[in-house]
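What follows draws every value from the coordinates through simple rules; no lab data is involved. Treat the numbers as computed from the prediction; the structure is a model and nothing was measured. Cβ atoms are built from the backbone, for glycine too; each structure is taken alone.
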Structure P
């Protein structure tokens with residue numbers, strides 16, 4: 001789910017940037033097919049890169065609750081500061097992308 005959220009947000013931002021250039025600079029040439037493929041690849045690469053640490057350090061466990069089997073997810077970070085660093089870094093990238101969209 002995390003990757004899809006980032007892909008959606010970054011794709012919306014890429015469309016906004018393209019619309020900005022189409023409106024502000026209407027006589028400039030448009031994005032080529034090669035440039036479009038680069039943007040799509042960059043959006044997916046950035047999305048996977050940002051969410052990969054969470055996928056690596058997440059565990060699925062099985063517990064019994066009142067006789068029923070319940071699956072639980074938990075984060076198992078190698079160091080307590082690693083989780084803080086990941087959370088702050090992810091928050092900064094979200095805030096930065098939201099501020100970039102407001103500027104457009």
Structure Q
């Protein structure tokens with residue numbers, strides 16, 4: 001999983017695939033995080049859906065979930081503040097190939 005610790009949280013690098021049947025976060029066999037988003041990539045709707053979905057699942061305010069880069073791209077960096085990497089992966093149930101090597 002592509003992630004980097006920051007002073008008060010974690011930054012995740014994700015590949016986004018819009019216009020899917022449902023919004024969900026998956027870990028690919030190679031360790032890449034893929035976000036399937038139900039919303040279309042128009043006028044920031046997919047970006048908004050990512051922030052909303054993460055804040056709801058993590059039970060944190062949406063202000064703690066920020067899109068850092070990739071506003072108009074399918075490769076995005078998302079910063080989640082107020083939680084540790086361990087807390088985020090536990091709540092979301094993410095277990096990536098790269099996690100097993102740690």
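Side notes on the structure shown:
- When volume of the Cα convex hull per residue in Å³ is computed for each of P, Q, the one that comes out at 89 is Q.
- Highest-scoring label, criterion being distance in nm of label points 7 Å out along Cα→Cβ at positions 11 and 35, among P, Q: P
- Largest in distance in nm of label points 7 Å out along Cα→Cβ at positions 59 and 75 among the labelled structures P, Q is structure Q.
- Among P, Q, structure where helix-only ellipticity at 222 nm (-39500 (n - 2.57) for each DSSP H run of 4 or more, over all residues; to 500) as derived comes to -24000: P
- Structures P, Q, by distance in nm of label points 7 Å out along Cα→Cβ at positions 51 and 67: label with the highest value: P
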